[in-house]
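What follows are several structures.
Each value in this text was obtained by applying a stated rule to the coordinates, not by laboratory testing. Only a predicted model underlies this, so the values are computations on that prediction, with no experimental measurement involved. Cβ atoms are built from the backbone, for glycine too; each structure is taken alone.
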Structure 1
Amino acid sequence: MFGKKLPTIQDINLPPEATAAEKQKALETRLETERELLLAEQAYRAGAASVIDLLSPSVFQVSPDHLMVGGKIARTIFVTTYPRYVDVGWFEPIIDFSATMDIAMYFYPMDAKIILKQLRNKVGVLEAQLAGDSEKGAPRDPQTQTALQDIEQLRDDLTQGLEHFFHFGLYITMYADTLKDLNTLTEKIESIIGSKMVYTRRAYWQSEQGFNSTLPLANDELAVGFNMQTSPCASSFPFVSSELSSDSGILYGINRHNNSLILFDRFSLQNANSAVFATSGAGKSYAVKLEVLRSMMMGTDVMVIDPEREYQYLSEAVGGTYVNISLNSDSKINPFDLPKPTDEETRSADIIRSAVITVKGLLRIMLGTLTHAEDSILDRALLETYAKRDITPDTDLTKDGIQFPIMSDLQEVLANMVGGEELARKLDKYTNGTFAGLLNYPTNVDVENQLVVFSVRDLEDELRPMAIYTIINYIWNKVRSKLKKRMLIIDEAWWLMMHEDSAKFIFALVKRCRKYYLGITTITQDVNDFLTSPYGQSILNNCALQLLMKQAPAAIDLVAKTFRLTQGEKYLLLESGVGEGIFFAGAKHAAIKIVASYTEDQIITSDPRQILEIEQAKKEFEESMGTEQ
């Protein structure tokens, strides 16, 4: 209605025969109606609040060095000068300061050609000054020489694209209830920034412009900045990544946030267990083998369960023991072996009882689900099987020469027990049938080495869970017999998660291994199978270290929920390259890049092409040595 033209007599639609008085009366009626509408609209607008009305402060008073906004007093300061060197995260104390502040950073990219031209001119001036001082015999000016070196370094970085140049503005607006409080707060902030050799000024006679510059409008009305390259600009950024460095331990990789070293000792945490999750080809075995190699340098004994013969070359390179477990292999492990007591308080009865429970878990994997009656029969049969070899609760297990029973002994006992005949028939294929070469022989392997690798590659898929279960039980017996700093690597741990008894067994080890100075590492590429297992989440909760590498889209949601990842961390895992991921140590975590030296890479690589090249080079070397001889 505002600014609208008022109607005239010509605007009134009346019949041609209407008199002048009728036209005048119609016009007055129309004007009265328009006047009423105008008054109504004015009344509506007077009572309606716009967005500007809601956002605008009730008071806005501008003074030379501060201004009043509503009930608050505000002042803006800006950075004018930086030192030659600034630490990464120097601005973090201001971010963490407990006060109401608005902070604005403005980055204006500058053309490298213009900067290089100006730097070239500056270099000419400085070199002329140094040459003039030298001719006059004046003493050397360290400040001029340092400035020349800095400019030359900056020119090289700009030319190579390692750095970019910016005009950088940093403004801080502080708020307080009174002018006295504002002065106190300003002095504290200036003192903190000044301690970093960074100098600021107050926005005198520009208090309004300073306030507007720190509003979320990206409107730089102060236009006060400092010329600097990328690195010092980044040092001012308020978000600082987690540091994962300690005084002892091994190098796990490079922190991708700030290129610092991730040095850690897994045995310094509440437990030394670790979990590694990644898709096939993401570099999980590479990372674990690198940890194994570096841990051995620190005196740690390592035992590995290798399902794909990935650790054989590593074992040969460091002089380790490589044990191949298969039906036709000469290496055998007896599931009925017992550990030697570690102290006088450990009773033989407790050891035998624990062994019976463990062997029953293996038999459930071998025979399938057991009824309560069959479980009771097996329990009694196992005790009689040990007694058959004179192993009873009164036996002194510390003596050498004790012969442990084998699977055939258990079958014989079952065959002579009422109700055990069916179980004995089921065991026949493991004692006399196709699978007789796996679990029916006394143990003959030697694990007295710093690195021992158990390979199960040549076993059928049906037998792998049984073999891995038996190997882990054998290792556990050795660990309990002698206290020593050790690591156990279980590759493709999802094999054990397929069966409740083996998953329960691993969970028990993970919970108890800390007392025996053992750290267990579980590696898997089937994240869903592992984490959806009833014991998978519990095993993960008892791992102080976790390494997440590239994940499949189908598993990323479960991984993100389990590890409470942010949206950015989810994308990082989806797009990570080989050897990249997120490293968790206790409550801290950081993005990691696994880096190995050339020699380490040659030892631990799993790339088939690289392995063929190494074998070819080795073959050519041996042939050349034979020719020379």
Structure 2
Amino acid sequence: MNGYWKKLCRVNLTDRTWKEEPIEEATLDLLIGGTALGAKILLEETAPKIDPLSPENKLIFAIGCMQACPNFPGNAKWSVVTKSPLTGSVADSAGTGGWAPAFKKCGYDALIIEGKADKPTWLYITDNNVEFRDADELWGLDSVDASLKIKEILGDKRVNALNIGTAGEIMNPIANITCDGHSFAGRGGTGAVMGSKNLKAIASWGTQQCEIADLEGAKAFAKEVFVNLHEATKDVGGTPSVMVGMEEIGDSPIRYWRGDVWHKGAETIGTPRYTEFLNVKPMPCLNCPIGCHRHIHLDLSGGEGELTGNGPEYETLGTMGSGLCIDDLEAISLANEMANRAGVDTISLGSYIGFLIECYEATLITAEEIGMVPKFGDRETLLFLSEKLIKNEGIGEIFKKGIRGAAAHIGGDAPLLTVEVKNMDLPAHDPRAVFANYPNYATTPRGACHERGDTQAIATGLVYPEVGLEETPDRFSVDEAAPVAVVSQDGALMFNCLTICKFMVKFAGMTISELMHGLELILGKEIDPYELFRVGERSQNLQRLLNVRDGMDRKDDTAPAKLFIPAAVGGRAFQAPTHEEFDKMLDDYYDLRGWDRNGIPTAEKLEEIGLGDFVKYLP
């Protein structure tokens, strides 16, 4: 089967053993790999309602077929699937960097981590081999220093490693897995699961070439596409370039979701000022023509030294900038650096701070309990609380069970102030600006997420003519919300099954037709665009089955109370659905998915999309 090794590597940390196992061709044909393959394994190999931080939970890294072409644009993506310690639901996350192509060359399509090491451990995976190494000299290092140390130990700067920072070691529920301190699999606490297993890092370096249908043709086509995409995006300022535009249409969160406009602030922290003030250079992942990550170099004010490294992305600018009304790029960059090195999700981090400020303003919590007088627009609030929350110290202790746990601890009306779905804080995109994000956020298996359904991109110009989405929909339409959410989710999940960066399409302009042609050169067979998107649909259903098995259903597909209050001014002025309209969007979404009114996939739908073997997991 072209594009695959048809095998996975299973590592048991408890007894320090590993083995190779076959993956059936039919499975790869149906699911492609990545997210869907990980969800299938998690569903089949774990029991319902297991503790996410127990040895019984599994951590599954999976890639697709795109890594078989050594230079295909965007193929540095990898997916990780596990059960989330933050939400209790399935956690599906993805990162880039350079690990995925190196892992593919080791001779595997997936990696299953199970059990728990009796002491800090890291893995070195090479051609059809796994080494267990003691991590005593790595444990306690941040994500950047741990990566550098691994390169030093191996004597090879080319080796990429996935690792956790100090937040993963203490099992902070918003801890990430990082790749060389460069890219992050954020949201849902996958880093905490890795920490619970005493696993510090996974380094990979392989030399084998997976067989594909037309290697030279695929490489030539990949080079042609790379050049075209690079030319189209050479002046794009990375994700911070959308800050001003997102604020203009009312999409950015402001004052922890209570504000309406923040024009001057958005201009201050967005491009072009972002690029100039932070002395930015593009920082591409392997095989990336865009370089959307920003490398910054800033001489700190007050003669406090310099800051170099990953600059804040749009989501960080949204939750720590507009969300907290902070237009101080230096402060945001410092908080971002703290989070990146510790390995913490900046979206939830910024959201927790906004929530605490609002609770203080509502007299639900005192300055003494917080450790300071918190304020919107305040640098010290951001830096002080970031440190406490990252370390789960002081006021940070109440967030050990996420924002719902903190709200329950504070009591009173605090739960009404939270902005989350399934205990996952909303990303920096306001559904009141794009109604399709209501059903998208409500139904995304891992909780509110813009990466598992890019509806704001569709509302601002992204189209998929190959599957019938030829025009930009009305972003305030209740009737169009569910159809847009469905096609957006299927597309996003399809990219995470192929494990290719969706920014190739979203930012760089690669068409689905070009992606299909690349796949045909790799796989040696014709690709139907609707069948390609159906892979995303299968992934959504498999993840939904995992959640349904654990007792989740319509009651968990919610929208925060604040998001039914319309703005008075700005790009979403007077726009917000009623609760009845939200229910209609959910009903429409369930109908399109072939689920019942309680949000449970039907046996008929599973049979229709080729998942008949999974009917047994229905309640």
Structure 3
Amino acid sequence: MACVEMEAVLPEIDTTDEKHRILAEVFGFPGFRPTQAEIIDTVIAGQSALAVMPTGAGKSLCFQVPALALGGLTIVVSPLLALMQDQVVALQLAGVRAETINSAKDRGENVDIWRRVAGGEVSILYLSPERLMTDRMLAALARLPISLIAVDEAHCISQWGPAFRPEYSDLSRLRELFPGVPLVALTATADAVTRRDIADKLFGADGRIFVQGFDRPNIHLAVTFKQDWKQQMLSFVRRHQGESGIVYCLSRKKTEETAALLGDNGITALPYHAGMEKWQRDGNQDRFMREDGIVMVATIAFGMGIDKPDVRFVLHTDLPGSMEAYYQEFGRAGRDGTPAQALMLYGLGDIRMRRQFIEQEGGGEERRRQEHKRLDALLAYCEAPQCRRQTLLAYFGEDKEACGHCDLCLDATPAVDGTELAQLALSTVRDTGQRFGAAHIVDVLCGAKNEKVRKFGHERLDSHGTGKGRGKPEWQSILRQLVAGGYLELDLEGYGGMALSPRGQALLRGEETFPYRPDAAPQPRGARPKGSSATKRTTAQGQEQKWEQEQELSERDLELLAALKTLRSSLSQARNVPAYVVFSDRSLLDMAQNRPASEAEFGHIHGVGQAKLKKFAVPFLAVIAEHGQ
């Protein structure tokens, strides 16, 4: 298709102070967060930009503020209908003329919205990439004064991103179709390779890349080796009883079974996976977004663009696919900035399965090589000898001191020299022919004489019984860490047999050392774990931070806060939107602490712009006045 020439010329606008006025009057915020103002200035000046910002850092304002400052029409490309709808309603409540055209609406409603778009009555239009990149839509938009195009969840455009969507790749045509229109791309998840790929596809060398950082200090990070994953999961989720959370599973079957298991144990849990009927998925997601205390048990089909701020935990029952995927998935917790927890359970079987997935997905040799490298980085994170957050951020190019509150900082098991133990394990792998899995190698090490050991004559090997002084769990841990460290390679086409890598051969010859970190002792089967000292300290620390603002509230003020939440819930239900779209928890805390008595005072509450002042001042002031007497 030929390049689209813009038929309308937008007037020049003096926006020196416009962005600050919009921030205060429309969104009710006193100032910009780090990097926001610079990104907004870049876009307003007509230059394209890629913004990589951690979840909760305010990416949406980086295109919403310029959209209102520039005038004309801003197109926002978003991957999920539910996310588009929630953002549109939130903008409308703030007085912004925003709309979305999508397949969830009937044709008459979409036609009516388009008439208002064409008539200049809409400032921000949300579209999916599939709807935007049709010839008919592109031709229609070419007749309108497009001032800005924003691409949300921009990692979807890169084949190196953790959630690549082929339909996003067509967006690379936008700079030719709309010359002179700045593009702003936004994501929370992009390493250096992905960032460059996004920028090259969307705006080549003509844009700027902003990387604010990847740290989410409010999320406690922890990794635990699988021992009895069902009991481990139940123990963890029970500690978050009544809170919203996400449990990720690798398969659809496991998702269904896990949701049922949680339900049988008194926890409200809903399944979500691509094999369900659309109405079931949408219904479960809607409940999760609008109700408190729901646990969503899901495959990776769930989560992209989920903007629920009060998710208090994310649990992975299986190893994710890469560091980027893991960062994106656990990043759905704690978007409100208050403490949250991320726990991953993983085992040797997960490693083999992930390697198999990479080999089977296709995409060429270079892609497979890159994906194996990404998985290697995630395994290094799982087996990190010190601060987990340091390892995570180093992967994304950030140099940080030890955080002091991940599982390793709080309660790390010190690494020991495991070279001799590793050599025993490697010798056994070599002596048995480098074709058996971990279970058989452990049996040989421990001196077992079961049918399989006798069948292959392995009871006669010199290595048989050399590990009798150690239990099976310890040998399983050693083998897992040898695989994660690249000393052993897994047979991906057979039955998980292990073979020595060049690095493992060097270790066996005494040319390398092996730092080994013993796993924590397993809980008795069926017992409800009390939690490690790390968990206890993190929970206590989290609660202290979580209610930091509320500590100054009296008992009477806490009653007011509860009443404000009740009012917010009724208003959100009446509008069929999540509660946080009406007001965030921070706004309600601000009301409870400062007790505004007039509309003028209410206008100074965090998150109260002019539109929300007109819509909500009267009912909230009435509740505050009632509790003030």
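Quick notes on this structure:
- Source structure (of 1, 2, 3) for Rg and Dmax of the Cα atoms in Å, for residues 151-374 alone, computed value 31.6, 93: 1
- Structure (1, 2, 3) behind the derived value 1.54 of Cα Rg over 2.2 N^0.38 Å: 1
- Parent structure of the calculated result 16.0, given that mean count of other Cβ atoms within 10 Å over residues 439-446 is the read-out and 1, 2, 3 the choices: 1
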